[in-house]
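Following this line, the structures themselves.
What follows is calculated from the coordinates using simple rules that are stated; it is not laboratory data. These figures come from a predicted structure and were not determined experimentally. Cβ atoms are built from the backbone, for glycine too; each structure is taken alone.
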Structure I
Amino acid sequence: MARHLQIPQTIRELLEQGAHVLVNVSGGKDSDAMLKLLWDAYTLHGWRGDFRVVTCDLQRNEWDFSLPHIQKFVSETTGKQVEVIRREQGDLVDQWWTRYRTLQQEGRADRVPPWSSASARFCTKAQKEAQVNKFIVKHYPQDALILSCIGIRADESPARKHKQVVQAYTQSPTAPTKNRHVNRWLPIHEFSLSDVWSTLGWTLERLEALRSEVKANIQPGDREGLYALLKTWNYHANPVYALGNDRCSCRLCVLANQNDLRNGILWNPDHYRDLVELELTSGFSFQQGRWLAEMQPDLLSDEQRQRWTQLRQTAPQASVKIATKPISPVQLTLPW
């Protein structure tokens, strides 16, 4: 049975004052469930503020399933169009390469990896949070009340477990919080994985059955066959979960588990080769202790395989090469 949305008293009071609802969606199951529940509540209670849906397009790093899914799901759920925003200075691949070149200029490229990580999530800061800040400044008037809703759940990680469900941004001297009253709300923070899927009309058992059929019948890259199979199941969530992914994030994410990385590689071989190129150039593995290059070498170019072999021969400890100092994440305006 689907779980109901619990609305804290603080949020109720803000909504009664006319707070605008800004729903951040990513194409993942959590943001889908959050959007559905928030729209149901918005129409039920007749809140006066605007209801807008925004997504940060990660461009080359984004699964090609994600944006079409977001556009379709948002339209069918709310009758609205999702507002797509992007980092104008380039995507995450550009950002990693720029970071590498900067490290070279500073003489630190042999000690500091170009990749983002759990402790240095500048990818999230620059590609998502900073872009949402700009959106808020552009689209909401000064002194507006804004609820920025994010589908973070407590059981995803220890760090997320301890996040506040409602948090007002009052300390930053920069926009949007200087002249706009922004509150972050995590509407489904206490939801379990089962709660999320039941909100979308699925049980975990049925999802596993679908995954088994996909694994048995669909070859990596066969998008037409995958969509045809999903239609027979009346499946409307992001196709990446039908492939067996635990998370829907970048096609290849620095925080992904080995299963999700494997799916990302097999379904996106060109992107895989692009990221391996930075591994080979920088001498740092994509994840600490895990090289993309060694996960699926048959998909690499001949030249990349030769360079990988040479790297392993000349630097046998390369697979555990890490930064000599921990890297602090860049702090931007909305630290959700």
Structure II
Amino acid sequence: MTQGTQHSADDPRNADIRIWINGALKPRNEAVVSVFDSGFVLGDGVWEGFRVVDGHPAFLDAHLDRLFEGAKAIMLDIGLDRAGLTEAIYATLAANGMDDHAIRGDGVHVRLMVTRGVKRTPYQDPRVTIGPATIVIIPEYKAASTETASRGISLFTVHVRRGYPDVQDPKLNSHSKLNCITACIQAYTAGADEALMLDPHGFVATCNSTHFFIVRKGEVWTSTGEYCLGGITRGNVIAMCREAGIPIFEKSFSLTDVYGADEAFVTGTFAGVVPVHTVDGRRIRDGRGPLVERLQSLYRGLIARDAEARARLRVSASQ
């Protein structure tokens, strides 16, 4: 069975997690939303996923920036400000014993989801919403595969494109992910781990759930970013390269450039930096290359420093 970067081993502790729904903490088997909820009826909402390191959400400010920007774009009133949402996240972690006093390391992932709320009838018009936004926070014990981080994944270029923003803006991290789902289906039925998606002009855009990079002659290339989500990890890797003096370019490039690359990798919140060993049957390399290994090390340091800064901020705020 193919496995993308998001796969993880089942953890029995997740059977007993408590999930935050509009201010109430519910056991997993009681955590439900209405069949009239906008997210269920239409996929009308925005979301974020983030790792928890030493009890603190990694790069939380950047994730909240993206969440609130997306909500504003679709005229969705979240109902909580940044401080209120931050406290809700920490309260959920504490209720599950995942706060900084209980857990060390990187083994928790959180999905934060906000929909427009309950509708009085199943219809797309936002004005038939009759209540406040629905906010759900799901924390789970999930660890990225160390084997995948070393061995890498395979990609298959799918026919599903990342489209123009006047059709559905790829900058929106919306609940409507059907294009990514169909891309994922095409990739795994072709025997690959994840899908590589092109932009409307035929250049490489991104993957169905991660961002894509190649390495050629010591240079790191990634797409222009015009046809993909503004990835938090993608942005961190670009900044890391610049800080470390690694030449990096956001540019248009083709599959021919990909097939001839020295290394390739994907980035994502859950798995960080993961090598790509094969694209469309073309072997890029066996396992991770030296630059990917270096970037993995730099990213581990970056995420640890962010957790330390968040911890100091929490201590300062409590005094």
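Just a few scattered comments:
- Among I, II, structure where distance in nm of label points 7 Å out along Cα→Cβ at positions 4 and 212 as derived comes to 1.3: II
- Parent structure of the calculated result -10000, given that helix-only ellipticity at 222 nm (-39500 (n - 2.57) for each DSSP H run of 4 or more, over all residues; to 500) is the read-out and I, II the choices: II
- Identity of the structure behind 18.3, 50 (criterion: Rg and Dmax of the Cα atoms in Å, for residues 68-179 alone, calculated), options I, II: II
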